[in-house]
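Q: Please go over the structures that come below.
Every number here is computed from the coordinates shown, using simple stated rules; none is lab data. Bear in mind the structure is a predicted one, so any value in this text is a computation, not a measurement. Cβ atoms are built from the backbone, for glycine too; each structure is taken alone.
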Structure 1
Amino acid sequence: MVGSKLRYVIYYVRNCSSTQDLAMKLFEQGYGEGLVVVADEMSSGRGRLGRSWLATSGGLWFTLVLTPPKPTNLQILSLGIGSSVAKTLRELYEVKAVVKWPNDVLVNGRKIAGILIEGKKNLKTALFVGVGINVNNEIPGELREKAISIKEVLKRTSP
């Protein structure tokens, strides 16, 4: 963002239970706004309403920490993040990515990405913006009707 004072710190791990949980732990340890936790795999990824999120190798799984002065309208933030993901997928891969309210990104009617925003009040309010994008990961058979990866859409792996 032009003129932004936000500084990003990337914290990469091969595997974790959840980038959301790890970001919350690191925030409590003193990491601040702009922390981005990225994992190759998550063993206990989650989505909205506590639903499980399968996060195997090949996908893009991350959480961004934000500390807005007055966090309101988290649904609008989720919609904005989802719109950004959809726009990026359209621009990079020329796919017809669309946002499905409140936190999904779909291609061909199937979920390619999800957004999860959780808050924590601890001295100051922090928002943990989780994003999961199916890139080159394999979609299990039982999810094939509902989920899709960039690899499947393009019929090749994505760089």
Structure 2
Amino acid sequence: MGGGSADGNLAAGAALRLQDDDGWTPTRLIRAYAALHPVLPPPSRSVAAAVAELPRVLTFQPDDMDRITADYLGPGREPDGYAMPALRAVDGLCPTLVINAEYDSLRASGEAFAAALAASAVDVRQVMIPGMLHGFLGLPADLPPVHRVLTLLAETIANRD
């Protein structure tokens, strides 16, 4: 189960809901450049430095996250751990692949979520794709970084160990 951006958030929330309600987890969870926090965690130095190079229109600012969260949940609704999976314990979650783009302010959320998974003894692999912006998987597949990630996704899905 997986997805990129908002779909990565939905996939993580759905995996947690399935685990809680049905006692079932997918074989793998794959989330690419998704925000899993309603408020972005403080960025690491490398994230802050990368994002500082970008024009405002290519970044997610705190007011953007407020608007995105409100649009996602509906007016006046507070996020829970299914809507924003970083708000809850992730113990017992399936093996997870976290893909982050170097030039993406949402990378802070991906890094923090991967750290929470590791702290909960979840099998997690985190990959940061150099030189890429948020949403890069929508670019042509013959672009080398996109091709590498698509290959990684295919290998991850095919590997059932």
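Q: If you work out distance in nm of label points 7 Å out along Cα→Cβ at positions 93 and 133 for 1, 2, which one comes out largest?
A: Numbers: 1: 0.8; 2: 2.8.
Largest value of distance in nm of label points 7 Å out along Cα→Cβ at positions 93 and 133: 2.
Q: Which structure, out of 1, 2, was helix-only ellipticity at 222 nm (-39500 (n - 2.57) for each DSSP H run of 4 or more, over all residues; to 500) derived from, given a value of -13000?
A: It was calculated from structure 2.
Q: Can you spot which of 1, 2 the value 141 was calculated from, given it is volume of the Cα convex hull per residue in Å³, for residues 29-100 alone?
A: Only one of 1, 2 returns 141 for volume of the Cα convex hull per residue in Å³, for residues 29-100 alone, namely 1.
Q: Suppose relative contact order in percent (Cα under 8 Å, 6 or more apart) works out to 20; of 1, 2, which structure was it derived from?
A: Corresponding structure: 1.
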